[in-house]
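What follows draws every value from the coordinates through simple rules; no lab data is involved. The shown structure was predicted, so the numbers you read here are calculated from the model rather than taken from an experiment. Cβ atoms are built from the backbone, for glycine too; each structure is taken alone.
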Structure 1
């Protein structure tokens with residue numbers, strides 16, 4: 001016990017190093033055993049076939065998911081119901097919106113469906129938070145819908161140029177949905 005009796009910093013570092021090396025050696029030996037087991041399992045011929053099948057299924061899943069995302073709002077009725085549904089979500093709650101559709105041909109086989117979103121009652125007004133939530137929800141909910149134009153006007157028409165308006169706004173927006181046309 002003379003080692004511990006005359007313990008100093010140098011002997012403490014040596015002792016900690018020896019114990020640490022023993023623990024790390026034991027952990028390394030366990031990991032090497034796991035590695036040998038995995039290498040033996042990976043050397044089997046059916047693993048390669050399963051890996052190819054898994055990659056193929058992964059590619060098919062990616063293609064199907066892309067097709068599904070692309071189809072959200074494929075027809076004009078779907079887009080109109082999508083916009084109306086977004087207008088009635090809890091943090092938006094704009095109520096019933098009106099939609100007009102205009103189709104612009106961008107190039108052969110590609111059209112832009114432009115929808116004008118407005119309210120019949122021109123005196124309806126909303127705070128900025130609800131309007132921005134609505135516009136955000138439109139783009140966030142469908143990868144094909146893009147807000148391309150926003151027109152904001154203060155709800156108080158009697159406001160003078162030097163006065164600060166309250167936070168109520170009348171708005172009109174246009175969204176664009178680009179899609180391929182079927183021949």
Structure 2
């Protein structure tokens with residue numbers, strides 16, 4: 001199992017512990033995207049290297065995350081339920097944990113970081129997750145280029161646009 005697989009299972013496991021019995025594929029995409037953004041803001045590095053994101057009609061998605069979720073489902077770690085969802089007009093692909101992983105390959109610092117970020121994100125609706133994703137620097141840049149009205153579907157999201165948090169920048173500057 002790689003770090004992306006661990007991250008997906010960790011996210012679904014923590015969601016369950018926070019009282020969410022499942023997460024939609026949409027939620028997993030947005031949560032992992034926002035974990036990547038927060039990691040870049042506070043450490044200058046991606047949390048996982050093997051999750052590239054592209055622009056889709058509902059914001060950032062990752063084929064890497066999509067494929068990893070399907071493999072985890074095939075290996076018996078995740079369960080997929082397709083639930084009718086009249087609110088959004090299409091079925092909800094709801095993922096829940098079938099088999100728990102006993103040990104994740106994260107450092108203590110990474111686990112604390114994830115718990116901190118996830119505790120805030122799990123409180124949000126899908127719409128709120130989408131709004132936060134759209135307010136990130138990479139998505140703002142893509143949306144700026146979409147002013148003509150055409151969605152740049154499939155366009156890679158440039159994570160290099162994420163700036164270090166000003167407080168972190170101050171710490172680095174003070175110690176230089």
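Of note:
- Top of 1, 2 by FRET efficiency 1/(1 + (r/R0)^6) of positions 15 and 103 (r between Cβ atoms, R0 = 25 Å, to 0.05), largest first: 2
- Highest-scoring label, criterion being mean projected area of the Cα convex hull in nm², among 1, 2: 1
- When distance in nm of label points 7 Å out along Cα→Cβ at positions 143 and 159 is computed for each of 1, 2, the largest belongs to: 1
- Comparison of 1, 2 by volume of the Cα convex hull per residue in Å³, for residues 63-134 alone - largest value held by: 2
- Answer label among 1, 2 for the case where distance in nm of label points 7 Å out along Cα→Cβ at positions 47 and 79, calculated from the coordinates, equals 5.1: 1
- Which entry (1, 2) yields the derived value 16.0 for mean count of other Cβ atoms within 10 Å over residues 39-46: 2
- At a computed 18 (relative contact order in percent (Cα under 8 Å, 6 or more apart)), which of 1, 2: 1
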